[in-house]
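Every read-out reported here was derived from the displayed coordinates using simple, explicitly stated rules and does not represent laboratory data. Source: prediction; values computed, not measured. Cβ atoms are built from the backbone, for glycine too; each structure is taken alone.
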Structure 1
Amino acid sequence: MSLIRDLTDDEFIAAVVDSTETVMVQFWAPWCGPCLAFKPVVDLIATEYADKMKVYRINVDDNPQSAMANNVQSIPLLVLYRTNPENGHRERMSSLGSMPKAGVQEFLKPWLG
């Protein structure tokens, strides 16, 4: 069972932008070969970091508003959102392309340790 939930445009703001939790979103599409190959890696990360962040997927074809709002121009794209503890502002960092689990862990390291 995956810990990752699929989001819709209608859910995105409340689940990600307005959340105070750290959230990682995988932007993907079912026709994208690298996205499909990357899904198991993201599933492993979601399980490993379940106590530190929530993980969601959003299909860019079915949810174009969220893709546009996040300036998604290529997929697969991982975007990590967190609330800065110093100023309370919501921050984001992103990583484009498929990568091995160790690559995702390096991507997360600055914010999750």
Structure 2
Amino acid sequence: MNFRSIEKEARFSTEKMQKINLFDTRNFFCDVYGLEPGQEQKPHSHSGADKVYYVAAGTGVFVVGEEKREASAGEVVFAPSGLEHGVRKPGDSRLTLLVFMSPNPNY
């Protein structure tokens, strides 16, 4: 069994958002993202792959297509293939995200 701890694996840097891969197969990947206050993942899109953000800790502002909204710990944001999506961390606390993407665009 492959077992990982989100809390232990999450990394943070004042220089830029951190991405740590937890699982990676041809079918999907699962990363943990660590954002410090003021950091963001700029809006971008993926053709042929869906993305799910699970907010493990903190609050972020998510953009998916034309929609923008805040999501907090325990909430999930879905970004369908082809739509621009991104996240920004306002405020003064950290944001930890569990991010899934399928199919894996790296294969």
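Structure notes:
- Origin of the value 20, 17, 8, where semi-axes √(5λ) of the Cα gyration tensor in Å, for residues 23-86 alone was derived from one of 1, 2: 1
- For mean count of other Cβ atoms within 10 Å over residues 7-14 computed as 12.2, the structure of 1, 2 it came from: 2
- Structure responsible for -500, with helix-only ellipticity at 222 nm (-39500 (n - 2.57) for each DSSP H run of 4 or more, over all residues; to 500) calculated and labels 1, 2 on offer: 2
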